[in-house]
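What follows is calculated from the coordinates using simple rules that are stated; it is not laboratory data. Quantities reported herein were computed from a predicted structural model and do not represent experimental measurements. Cβ atoms are built from the backbone, for glycine too; each structure is taken alone.
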Structure I
Amino acid sequence: MDFGLQGRRAAIAGASSGLGLATARALAAEGVRVAICGRDRERIEQAAASIDGDAVAIVADMSETDGPGAFVDQAVAALGGVDILVANAGGPPPGNFESTPYKAYPTALQLNLLSTVAMCQAAVPPMQQRGWGRVVAITSISVRQPIAGLILSNTARAGVTGFLKTLALEVAGDGVTVNSVLPGSHDTDRLRSMYGGDLSGAAAATPVGAVGRPDDFGAVAAFLCSDQARFITGSAIPVDGGANQALL
């Protein structure tokens with residue numbers, strides 16, 4: 001299927017590895033010119049080199065106040081504009097109510113909520129002016145059912161979901177769609193570090209009996225950017241092998 005994205009321009013945050021990189025590769029395969037960012041120059045340049053297509057590496061940190069907006073600005077300068085924004089960042093440290101100090105919350109909110117707000121503020125108005133745009137945020141199944149021991153992530157990602165839904169309603173008439181994708185357990189470096197390299201436990205906890213492949217996740221995210229997905233907006237779509245057990 002041709003997604004109708006040839007020549008479009010995308011800024012993908014948190015794309016030095018994992019689901020962000022998989023999304024960048026899926027978009028590049030559709031003829032999208034991509035700008036990707038990460039905190040470490042060597043890693044993000046290696047990631048850009050691994051993409052089969054036109055890819056630009058940018059160093060930016062989503063945990064810094066000025067980092068997200070600066071990333072979009074640099075992506076616009078490198079690509080001549082941004083038609084697609086993929087908001088993504090690593091998760092905050094684990095912890096529960098008792099173990100997590102108040103001072104940890106502002107950092108988590110910056111990483112997983114305010115960074116998305118800043119990127120949207122920089123990228124969305126030009127999309128509205130052009131009458132076409134796509135925003136896809138990579139969040140977590142925790143926005144449907146909180147994950148024990150991840151109180152910071154649960155809190156921040158629920159907040160960004162509220163922001164995205166509100167934004168989707170406000171810009172729907174301008175040809176801009178706003179959606180989020182909710183990953184469950186996928187075979188990424190982060191998940192392997194959490195499970196000590198052995199993903200059998202994560203696979204057993206997933207109804208399909210396996211963890212997800214990053215490339216499959218990237219394909220779903222890329223589809224949400226397509227012309228065929230123009231009638232999908234304000235949605236939070238689980239890609240989790242059935243792990244989410246809510247009715248809706």
Structure II
Amino acid sequence: MIDLLAKIARKGEIFTLTSASETLGLDRLYLRKILYMLEKDGYIKRIQKGHYLIIPLSAEKSEYTLHEFVIGSTLVDPYAVAYWSALNFHGLTEQIPGSVFLQTTSWREKQTLEVFGVKYKIVRIQSEKFFGIQKVWIENTQINITDKEKTIIDCLDKPYHCGGIIEVIKALKNGRKELDFKNLSQYAIQIGNSGVVRRLGYICDRLNLKIKLTPPKVRNYLLLDPTMPVNQEKNAKWRLIANLDEKIFREV
């Protein structure tokens with residue numbers, strides 16, 4: 001069995017039942033029995049149904065794992081590390097999220113799961129919103145992650161997945177020298193949610209950041225931060241209910 005595992009390991013630490021069957025030329029039913037024994041003996045760990053992690057012979061079998069982004073890359077296809085996780089990766093927030101946030105266009109029955117003690121939150125979006133993705137190397141594996149500008153736009157689109165608008169305010173203020181504001185404005189329009197344009201425009205106005213955005217011609221008012229309580233203060237230019245304390249913009 002160890003010889004068979006060595007053949008599988010030549011293609012990487014993570015494998016699937018399908019890829020192992022193709023590599024070894026074995027029947028899937030018979031291969032399942034082999035994988036069961038290997039897992040029982042601590043040579044592999046099951047990530048999810050049909051996905052496995054090979055444990056190096058020199059490693060502590062009960063404790064070995066890979067970076068959470070590498071594990072996350074196997075959970076859904078297509079995928080991108082996004083929202084709060086990407087915000088933290090890019091150094092745009094000091095807050096460490098309690099879950100790894102993954103963005104996908106695929107349907108998955110379970111949107112939250114736990115693998116090797118790490119919680120994952122899978123957010124399904126429309127295919128038109130799946131853009132602005134870059135590749136980074138983590139532990140010899142290329143990982144898909146939203147770029148800095150798309151991360152901010154995604155957080156404005158779904159503030160619940162980043163800890164609220166205050167994290168976006170921090171990101172824009174702290175990253176003002178490294179962010180591409182032309183890309184930000186293009187992404188804000190491309191994502192197709194007027195709320196993103198309104199929130200971004202309002203925040204940039206408050207932080208004195210120059211960005212080319214035109215207030216959309218809408219009649220309704222939208223909450224600046226849907227994670228916070230509602231108040232009565234309105235901003236007519238961006239058609240927003242400005243439900244964040246004024247001092248936040250001074251203190252972040």
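Numbers for the structure displayed
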read-out	value
Given 20 for relative contact order in percent (Cα under 8 Å, 6 or more apart), calculated: source structure among I, II	I
Of the structures I, II, the one that 17.1 was derived from, the read-out being mean count of other Cβ atoms within 10 Å over residues 76-83	I
Entry that produces 1, 7, 14, 19, 21, 18, 12, 6, 2, 0, 0 once P(r) over Cα pairs in 5 Å bins from 0, in percent is calculated, selected from I, II	I
Entry that produces 5.1 once distance in nm of label points 7 Å out along Cα→Cβ at positions 52 and 204 is calculated, selected from I, II	II
Origin of the value 2.2, where distance in nm of label points 7 Å out along Cα→Cβ at positions 164 and 188 was derived from one of I, II	II
Given -10000 for helix-only ellipticity at 222 nm (-39500 (n - 2.57) for each DSSP H run of 4 or more, over all residues; to 500), calculated: source structure among I, II	II
